[in-house]
Structure P
Amino acid sequence: MDGSPEDKESVLKEMEKNLLIKPALDYFREKGYNKFIDRMVQFHLEENTKQLRNISNSMFKQELKHIKNIQKYVPQNDMNTIIQADWLILTVGMRKEPLIISILLVSPKKVFLLHTSGSLKTATEVKEHFGDHVEIEFYEIDEVDPSRIYEVTKKIFEDAKESNKKLAFDPTGGRKAMSAGAAAVSFYYSIPMVYLHGFEKNMTMMPFTEQLKLIPNPYDKFGDLQIRIIAELANRYNFADARDMVDIVIKNKLIMLRGQLSILKEVMDGYNEWDRFKHSDKEKRPQISDSLKEALVSGFNLLQDCVKEKIKKNIEFLKKLEQTWQEGERNMVDKYRIVDLYANILRREDQGKLEEGLALAYRLFEMLPFYYLKNKFKDVSSTMKNEELGKLLKLDEEMVDNPKDKITLFSMMKYMKKGLPDDKKVQKLNEYYEKTQEIKEGRNESLFGHGTHPIDKKQFDKVRIIVENAIKELIKDFDKLLKMAKFPDFIEC
């Protein structure tokens, strides 16, 4: 670079492409601190390792003054997702600078420095830097023996539990074996793990580019057998059992995982309520969709991302069910309830509860002509009598039998056929209705009717196909809505 403004701007444009460098440049530009921008450009262009370290060391005091302000310019800063720690554990290597910056960014009340005999000097320099402003304790460990890290961390963890303090672990300093041991202990105890990340060149950090990152805990995924059992129960729609299993598991888990398990319990409870049609319960406050939505936005990570995406689609559908709820209406019929009931039938089929599924299928078919009438005439009530339906369809009085009786599926189909003889959809519904008559006899002979005969899969499938075809005649976006209404696979997405 020859020093011209044009050359400098081209270098800065290149630097800004790096998300670790850009926040500092944005901050310095806004504040007018051009001398710091020049030093960052100088670092960016330098190739000599010794000179890079000289630049880094010479700017350290300035870094300490500005690093916290620079974090505000980091988009979606990971600091916002980190539990603000009362106590911070750090492994100590041969450099004090990253440790000091980590402590500044986390702002703990107490710090535990896990050092080796070789890095005691570094730990001492860190303690001297903060003086009496931060309480610091030293623990000597072996750089190639993670078992000592475990012993020390376990003691600190137990003290934190007893003192109701929140912990975080930073393994940035030290050798790889120390970091590996720290990670294993941190993940096992569900202690949030952070590390200092920045733009490096020739193993030297560019001044002002450090950002604190949160390392997701892999143990929070489905590695835990007990959590997998909960997911297996959920996949069989045994949500009440899954919820109760969470209560058993939570007693044996460390305190920092209990919050995650409590959220998982909320998810299981929400799907249990939905599976029981509690979305139509006016007493359900908060609504099921609100409970599920709150679970997903609260840093929940026990379920895979693809499962959470499916839950979001479920919430979208569930919200429609809740919004269409009508107070005082005993027989609510709308396309969302029709699709929801059909999805429930499919779940009963998966469980092998064919009698229950068949009963629901017949009930669903009863809803379809009523749904069609409501959409065609609007002024239709579930308590309507035969004579009222006759007037609505403009039938002569002598064409209506038992005028004072409440309408049934039989009378509804009969009068719709008479009153709407040219209506193609009514004709199709009537065709499907005729097919249900032999099915009705099978249902009456079943355990959910008046008999004791079990329903076989062939009978069930015959009903389900009739009902599905009838729904598709009336609801054009049925397939899309059904996809939204189907519950997720909690393991395989």
Structure Q
Amino acid sequence: MTEVNQSKLKNYIYLWVISYAISWIIASFYLDPTVPYDAIEAVNWGRNKDWGSPKNPWFVGCLMWPAIYLRISYSLYWYFIHFFGIALGLLGVWKLAYYLSKRYDLAWFAMLILHLSGVINFDSIPYNDNYILVTLWSWTIYFFLRAIYENPAWWLLFSLCSGLATMGKYSTLSLVGSVFLLTLFIKQVRQSYRYPIFYIAILLWFLITLPNFFWLISSNFSAFKWLNSQINPGFSFHTTVAAVSVFYPLIIAIIILYYHGGRLGWPKPLANRMANFLILFPLSIIYTWFSFHKGARITEWLQPFMPVCTPLLIGSLTVIPKKPLQKSLIGLIICSILILSGYCIIQIMNVHGAGQKFIGVKTLIAEGERRWYHRYNTPLKYVGGEDNLHQWFIIYAKDRPDVIQPWVLENDLPPNVYNRYITQTDIKMYGALLLGHKYNDCLHENFKNVRKYWPQFIIEKENVTYRSEPNAKPETMCFGFIAPSN
């Protein structure tokens, strides 16, 4: 490919990632019937303003603060922050691939091949914390390489990205640990210890992460215990199946590259080899460990590694493709458009209920708010209940109520959604709307879980009909009301 054509490819990258983000934000916001449960957790953690949460560090909740305090629509903000982050991650993949290959066409190929994966669109929504890693990991490696080969000042951006990524998901520690090993055993990296700014970068990283460490101590390491509760020893072939389901775009990429005359091998440039080590070393450990443990969501663990593997694949080309990649790039662009179009068609045509999934919860919430205002004519400040269905009031109720579930450690595990600061006085003053077990009418509902923590309150009851989806069978549930004293 000529230098002129290469330069043209460079100019369009920003237009592509912006178009990608806008397209998926609009499609998801208007066609996805409800946000996933992870959105409830993220908003709740953001409201509690802790340095950690039952399953994640503090950055997941912190990212929801603009929606919380500026009263932006939670669902709109949810899709915006995810796909804006993914777009930044795609740009980071492009930058890293170009840094390792010095070719714009290969950088485009590394970025576009990701569009064949669900990691950057479908899976980024329910696997909430992974979008943070997709956003930041490619930049983390990119800034590391620039710190080693250009200017030690790049360590500051490395620390910022890696620190925030660590506070998004603890698995980032595997990447940071690999960098630490390189500072010990690779001469070019070890020279960083000579520069004062390197120690400032280390301080910055600890300033970002240490508050969560102290929070973990104060909460009896609840986040780590939650992970341990999901895992049991035993060989699991599911790990291999999950790996294939996540990394299949790499297989397609290898076939395309070989068809065009490219050949893969262990790269000779030290920068490319270090980049490979940063990902392949922790990935091999995670894969091996999970192969002998059952119960963990291994797919969720592997997914963030997929986006950063495509630039590493490009950096591992020992023979550059002889045939032009132009047709393959156009084909990948068409595939990305078809994937978005297919998503829209499935949602609009409600294939297998995808376009109406769980949409009945919005009607239930509207009915609950209507009855609350009819009784008390005052804002709904608190909600509670037996199952997690009442927690959807956090997202879709107009008054944006908090839950009355207190922070408690039962069997060393706290609840996923909680109110760290709720008191009896709060509930007495503002009251609470309760929702019973799914498909229990008021005759059989005693709100046992609510009374466990708040036995002192009188609960009045009303039956309500609930359909999870328009075509679902109508079932009877029970609203409970704790009257506000004011």
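Every read-out reported here was derived from the displayed coordinates using simple, explicitly stated rules and does not represent laboratory data. As the structure is a prediction and not an experimental result, all values here were calculated from the model. Cβ atoms are built from the backbone, for glycine too; each structure is taken alone.
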Among P, Q, structure where FRET efficiency 1/(1 + (r/R0)^6) of positions 324 and 428 (r between Cβ atoms, R0 = 30 Å, to 0.05) as derived comes to 0.00: Q
Which structure, out of P, Q, was relative contact order in percent (Cα under 8 Å, 6 or more apart) calculated from, if the result is 11? P
Read-out distance in nm of label points 7 Å out along Cα→Cβ at positions 28 and 380, computed value 7.2, structure in P, Q: P
0.40 is what came out when FRET efficiency 1/(1 + (r/R0)^6) of positions 316 and 412 (r between Cβ atoms, R0 = 30 Å, to 0.05) was calculated for one structure; which of P, Q is it? P
Parent structure of the calculated result 4, 17, 26, 25, 16, 8, 4, 0, given that P(r) over Cα pairs in 10 Å bins from 0, in percent is the read-out and P, Q the choices: Q
